[in-house]
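**Student:** Once you scroll down, you'll see the structures, which are given as structure tokens.
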Structure I
Amino acid sequence: MLQANTARVPLATDDDEALPGGGFLVAPVPGKNTFTRERLSDEQRAFAEAADRFVEGEVWARMEAIEHRAEVEGPNGKEPLVVQLTRQAAELGLCSIEIPEEHGGLGLDLTTAMVVSEALRGCASFATTLGAHSGIGTMPIIYFGDEAQKAKYLPKLATTELFSCYCLTEPGNGSDALGGKSTAVRSPDGTHFVLNGQKQFITNGAWADMGVVFANIDGKYSGLIVDLRAPGVVRGAEEKKMGIKGSSTTGLVFQDVKVPAEDLLGKVGDGPAIALNIIYVGRMKLGFSTMGTAKHAIDLTVKFVKERKQFGRPVIGFDLQQAKLAEMVAWTYAADAVCYRVVGAVDRDLSRLPDRHDARGQIEVLRRYGLECALIKVHASETLSRVLYHALRMHGGYGFCEEYQVERLARDNVVETIYEGTNDINRLVLSGALAEAVHGSSIPFMGFVDEVHRGLRSGDLDPGSVDGWLGAETARVFGLKRALAWAVEQAFIGVGQDVRVEQQVMCGLADGLIALAAAEGALAKTLACGEGDAQAAVRADITRLCLLEATGEVRRKAQEALTHALAPRARAEKLEVLERLLRWAEPAAEAPEADAVAIKRRIAEHVAGRGRYPF
């Protein structure tokens, strides 16, 4: 039963209708009706299981051959093993989930695509190859192609009769995604364009048959569907990379390449819309795949530390190793919760469209969740980074050796923090979207913060309480929202119109929002699973650990942002207010949930007993 609190926004709700665009910051804490992976449909589970079996049976067994770019006999002679495996995946429908049925695909929901991305864990070279083809290499045609283009290309992309790639980056522009210099000049008779330019870091560049290529037409950035077997296309040498060694990454040079006029994607000038909207799904998929690999890394590590002995006892018996394992599991649990919460909300909103398969309507929904897509990408990829750092150290010297896999996972993970927009860029996207939502009133931010100010003036900051299981933790998450929202307001006021150039402040606020999303996601997932769940006690411990960490992260980042944004004479007073607000996000000193050491021991004991990541 919900008790009174000082804010007009209810403290908690069973449903999760938080607005996109950062709306969760100022919304009630969601509960039992939040979408989680435990609520996948039978069909979604079937696809996840099919992808699992394929990865475990066909891909993991050949990882060494994939990494060394082994070739096998294909339909047109020798081809890389990773290409053949992608063709086999296509036979299972794993390349056509999002392609409409009328164009040879399965026309399934976004959640199904995400569970498949999660299943492609522990094999980044293969996942990158498949993802570049069926994701960013195909989605632009699904969303922006005309009916003739869809009919011509999508059936062949679904089966991998045609292999695709995405050509946006150029040698002179990386994070400046729309700053490319390539040009496409319309022929005098209007029948074709003449494409000239150079692209860099193109996944599948060595073997793609076609690509979505961005170039300037009459000074307007535009998208083209280009036949990469056409005269004038020159493929560069393979990049010598730190990771994802089994995938292809090359440059592409276009020298007077003729592109039929009918292969203009969308309209002249649609390039920014294509590039920026397609990347939302790419970021979400990358979040799911890195979260899946974090679970895989935990499984490998649990197996190792239970078998490996030091000083006459298994490594897992040592307290510091138990702490690392507990942290790995908690971070991954939160990443899983955030990923599924967001994709569930996106699919919910897509299902409310008058036409579920209206491409423009889908793009609009995805655009509204741009902040959350960036958040997922940063949070999950860096969760994997943290998990792998622990995994390497828990393996000791063997963690540095290829045989035990975690060294490859660590190398592969580096690029996962770079592509689909570097994590620095995504932090700026995230915080910029929040600033836009605050100033544009697309989320009820000011009303929420006004209530915080009323509490500060009256001296009544008690957020209220929620009866029942994890009621105290629910109130603490709400308290964390109030503290962070107030800090965001003060930082925005302090830096004024320079908010977007204050990148350190903006990234700090982004980190605070990510930490809040992780804690709230873990709580919502645990509440959705229920007190009667067989693992309810350890889920609750994980939630408490995530909340402790999030409160510390919000404190650090908010203090740093406010110290810079505020005039020196105002700092002490404002930082004291921050502490008053954060007090409501912390457990009482005598409470069991304040003892992080004991919490970690219980989590580690449970996971070690299960022998793998158990959620």
Structure II
Amino acid sequence: MKHLTLTFAFLVMAFLPAHMQAQDEVAEAEAVEESTIIISPSITMHGEPKYKEGFTHYEYVNPNAPKGGTLKSSAIGSFDSLNPFITKGTPAAGMSFLGQSSIYDSLMVQSYDEPFSMYGLLAETIEYDTADKSWVAFNLNPKAKWHDGNQITADDVIWTFNTLLEKGTPFFKAYYGDVTKVEATSPTRVKFTLGNLENAELPLILSQMTVLPKHFWTAEGNDISATSIAPPLGSGAYRVEKVDVGRSITYKRFDDYWAKDAPVNKGRYNFDVLEYDYYKDGNVALEAFFANEYDYRIENVAKLWNTAYDAPPVNDGRVIKAEINHQRPQGVQGFLYNTRRSVFSDIEVRKALGYAFDFEWSNKQFAFGGYKRTDSYFENSELAAGNGLPEGRELEILESYRGKIPDDIFTTRYQPPKTDGSGNLRNNLRTAMKLLDDAGYKLGDDGIRVHEKTGTRLSFEIIDSNPMFERWVLPFISNLKKIGVEANFRVLDPAQYQNRLNEFDYDMTVSSIGQSSSPGNEQIDFWGSKKADIPGSRNYIGIKDQVIDDLIVKIIKAPSRAELVALTRALDRVLLSGYYLIPQWHIDHWRTAYWKKLQRPETLSGLTPAIADTWWVEE
């Protein structure tokens, strides 16, 4: 890390006559203002980056991995766009703007073995002032080029930023909202002026920006606000080679990729070709895997993992079946209530319905006991609230909100209702019925509960895009019926499902909300009040809570890792106290099956298996 220290009073004094120096000595001494500017190839949220300047490669890659071959992957459903930056359309696999895309480079890239550290890519260095936190600048690598050979400039960065704010998904406004000005101070230096000086995460968020080619998107016939299947111009390790709309997309490694020898890319992008084939559903995709139509699976269905892999290529060793432990935060998966609906506006109703989900029985019947029950929004991480009562700094934080949060937070650790797994959950259903009775919901003539004052009927629809969830949902619906609640399950195609999520057009859905090792601004999109009524945001539940909003702001401003952890644990307890969802399950390992031709590094990242990123073919 390079430090440039400028003492402005000294610079002024050096050019003054001696008598004026003496005359103004005291005044100048009082006016000394020192500003320490950092110019570095890396930046981390808290502490120091793991990889120091001059590092050669990440520890979780094989720097000597051979290049070549094709990696065939699967996808479910269909796609109709190669533009992932807008809400319209369903983008093809591999086009994501989050993380490290196949065809686009970002200003900096995140390592997979740290909570939140960024290393230079398009931006050779990041520049900021430790005293004056009102700005951050990125110095672009003069070697950075688009696939057409044109240099990547500050003008591209500025155009990308302004265009994504104006025409991109609401995600961008949530992430970049605290930027007040962006300007080019040279063809290769772009400076962002920050309006919120306490948002310590913002420089790192800006460093994740995927940069788009201005000259391509402003050319006649190209419109960034519209869906398109025309291959776009990129800057990354791959380019779009072939598109069969809705069926497959193929990327080919770009031979003249400008950053192929960069330390952050050493041992990565080892496949010559990345091919994604689309399948109607998971069952068809599994059959195709055993027929060697594609190369690997990350199995998310426990029943399939335990029963369907008794297949010839597994038994004879052509396919390797492995469970790889990880430390990846699991976030939360569950039945999400849309609290915008009157049927779920009452917390007592939300609490009651949780007693109708028999996780223990379902886990035994459908998952061979392979899942763990989730009881945190930050599952499988140090960010999750502990099993006991809050203490230490976490308790201090929660005490500051006493009277504004439920008293139970201080006396009881939230636990989802449990059963003995026998399928007999009468006690739980009795508890649910009492809660509903006390909330004013009485049985109607048709056996469905209706609120005695408002007339609200306890009837709702559960939507999802995965038919595999039906076996989990139907027993839940059956139990709901026993307590006078009517529910039905509807499976939608992926595009229709996403559109309804974007418009908040649902009662309940089965969904997961992932988390990183370093929570920050994305929490606004997940739970922030301002996002609850913005279509396309990820506040699917519709949460509006001032305490939650305040905790999110403090998380974003957290001055240390210890404070971040304490604040996130406090947020976890407050979210749990709202009964905004019925938590389901998680696992702490990847169920991975892959054809033997694939090889992987000896040491994988604990956060992602990074198959397309760090594995290779050994014929």
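Rule-based calculations on the coordinates, nothing more; no lab input. Predicted model, so just to flag it, every value in this text is computed and none were measured. Cβ atoms are built from the backbone, for glycine too; each structure is taken alone.
**Student:** For distance in nm of label points 7 Å out along Cα→Cβ at positions 77 and 301, the calculated result is 1.7, so let me know which of I, II that is.
**Tutor:** Answer for the origin of the read-out: II.
**Student:** Given a value of -7500 for helix-only ellipticity at 222 nm (-39500 (n - 2.57) for each DSSP H run of 4 or more, over all residues; to 500), point me to the structure among I, II it was derived from.
**Tutor:** The read-out was computed on structure II.
**Student:** Right, here's the next one. Quick check: 2.5 is what I get for distance in nm of label points 7 Å out along Cα→Cβ at positions 117 and 525, calculated from one of I, II. Which structure matches?
**Tutor:** Derived from the structure labelled II.
**Student:** Which one of I, II has distance in nm of label points 7 Å out along Cα→Cβ at positions 157 and 541, as calculated from the coordinates, equal to 3.7?
**Tutor:** Working through the options, I get structure II.
**Student:** Here is a follow-up. Could you figure out which one of I, II the value 1.00 for FRET efficiency 1/(1 + (r/R0)^6) of positions 485 and 565 (r between Cβ atoms, R0 = 30 Å, to 0.05) was computed from?
**Tutor:** Clearly, the read-out refers to I.
**Student:** Here log10 I(q)/I(0) by the Debye sum over Cα atoms at q = 0.07 Å⁻¹ has been calculated and equals -0.44, so which of I, II was it run on?
**Tutor:** It traces back to I.
**Student:** Tell me which of I, II gives 16.5 when you compute mean count of other Cβ atoms within 10 Å over residues 125-132.
**Tutor:** II
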